1. I have 0.60 for FRET efficiency 1/(1 + (r/R0)^6) of positions 76 and 196 (r between Cβ atoms, R0 = 25 Å, to 0.05), calculated from one of the structures 1, 2, 3. Which structure is it?
2. Supply the structure label, taken from 1, 2, 3, corresponding to relative contact order in percent (Cα under 8 Å, 6 or more apart) with the calculated value 19.
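Where a number appears in this text, it was derived from the coordinates with a stated rule and is not lab data. Because the structure is a prediction, the values reported are computed rather than measured. Cβ atoms are built from the backbone, for glycine too; each structure is taken alone.
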Structure 1
Amino acid sequence: MLKDYSALSFDIYGTVIDWETGILTNMRPLTDRLSQEMSDDEVLQLHARMESSHQALTPAKGYSSLLATVYRRCAEAMGLATDWEACETYGNSVGNWPAFEDSAEALAYLKQHYKMIALSNVDNRSFAGSAAKLGIAWDGTYLAEDIGSYKPNQRNFDYLLGMIDALGIEKAQLLHTAESMFHDHVPARGNGLDNAWIYRRHAKTGFGATMDPGKLAETTYCFNSLREMAEAHEKGDI
């Protein structure tokens, strides 16, 4: 039952922050210059490939700096020139990406019932901008900048499991809550964690701004929004 868990660990971007809208909006200085239009999904998948490769190649690089490089590589793939100032502007945009409309209310409800942990592939400055939109005090904030690697790296989940032990939370009491199969659900299940899939892309095809994980991970729960998860907890029927 949802009420049997004592803590939730969250992916942030794609789950409670609408990173696809953030990416597409802030990539427009490039995409508006294209002579041949790319679909939103084509832009997101190009971004996913560039981001994933650079996260694997430069795991210690901060997310804002990494995204600046991703922007330049996307420009090159589109056959466009760009200057480094534009790349840095993109890298610094993360804190301005919008929250999903249901996120703040659902998080406030869930905070009444669980310890709330963020496990995110960003730097502290970017997360601070996003956290201001979400409105809760997190019980643990475990970011790629602090860990030195990016999900789905095993190191990030080792860090999470070590930190919850320090908080007095048993693994069986933790429910990992995320949208991304690639970054979160496949490694979470590989580490024996129960999981809730917040399937934001349920009305779309493909994986958007995340890489195709290959085989989908099993899920303990699946909801189309965080509001659905909060409502299921309130009803107490699963």
Structure 2
Amino acid sequence: MDNYASIMGISFPKITLDRTVEVLSEAIQQDHSDLFHVITVNPEITMACQNDNQLRSIVNEAGLITADGIGIVMISRFKGGNLPERVTGYDTLLRLLDSGNREKWSFYFLGADAVTNEKACEAIRAKYPNLIISGRHHGFFTMDEEIDIVNEIHSLKPDVLVVALGAPYAEKWIHKYKSKLNAKVAIGVGGSLDVIAGKVKETPDRWKKFNVEWLYRLIQQPARWRRQLILPRFAIRALFYRERK
């Protein structure tokens, strides 16, 4: 287990952003039929896994999980796990877009509202002209539309399926249709399309440097305060959690 750090029963690989992108690139380049599901696990998902057995099973079955949150990294270091750095969904997406632009990968973007989805795809086309946007759809769909979306993704066979439906719904959605999506890699990216579209401001580097991105987001979106309450709860529970041997 030297290559993993256990946080509240979840085994996080000691992996950097660079290595994460390498792993996903390898999955895209391999000729296989199984979808590679990467989950960026934040404190909210970690806490939800304590009471949601389905979600815990999905996390356990993922091709790769990463530590999405400085809180998880700090807890791991306090408990001797020493995760090297946080690897967020947003940062991973940007690196995938950059690699996709070089390698001419195809992407399908699912999620956000209709206007935001369109604006995000326009911004991506402008910045990454060599990658292929094989399809897109907003996240406000009916059950009938959902089946059509799954069939469309299946027929388009994207290298990367980007799902911005919010956590943990995105993770459950990907897992639900895992055998039907016909994509190579799938990743839930939270509100990343909102940032790319310019709907939400990107956190400045200086805030990221001091690991207070959560505070910047709270200032920009005060309605998030209820969600932020989970952070101290997570810290206390994680510190006193007894890992099973």
Structure 3
Amino acid sequence: MIRKPTPLFFEQGPQAVILLHAYSGSSNDMRILARRLQGENYTVLAPIFTGHATGDPADVLRLGSPKQWWQDTEDAIAFLKQRGYERIAIFGLSLGGLFATRALQEHPELLGGGTIASPVIYRGQTNVPASFIEMARASYREQNITGDDQEQRVAWLKDHLNAQLMAIQAFADTTATHLDRVKQPVFIAQGDADHMIDPRSGKWLAEAYPADQIDFHEYAGAGHVLTVNTAHRALETDILAYLQTIF
């Protein structure tokens, strides 16, 4: 039996951090970082975007959308507020970074946050389509879905994936157009060996903000999923240092 990921909520200190995961990922992307933050007395919420972590990759396309994931983000903020948390920061990995940035725009009461390997400013190449299909095949193999059955499912994904990716890009473009609405200090992390998105994405985003507003970190030799790869310890240390400046 494959255990499906569940949302993480580690209740600790009075200051809370929301962590939003990547496209086709789950709260597992954020578990190591969440535990490190909890260990430093932060309360941490890492929700799961609708359609993700169900065991069927098609649910990302069937149930998910930028509109729905924005609602998931709003719900996460509301959940913490209902529990009495007033000092809140929000970060997102890749796709999650788009929604973290939009949250900073729409919720000036958030104290800060930012992006981890996130293509808010979308240029250059992306390997998201190929990696989504690869992830789907791996998921089907784990469930012993093979042969024609797997091929039919993958064909359906290929037919529907592009429309969702275009919707995500439209959401990113709208978010990028209004970066001047973000008044909080912004944290930006990027690996220079990112093969999923253009490794210059972090620099492009940093250049779009006033220099005194950003805390930009680039990790040499690190790939896309900075929360779990070779850079994760450095990333955790940098996020903790940043949090001390906003809380």
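1. Answer by label: 3.
2. Answer for the origin of the read-out: 3.
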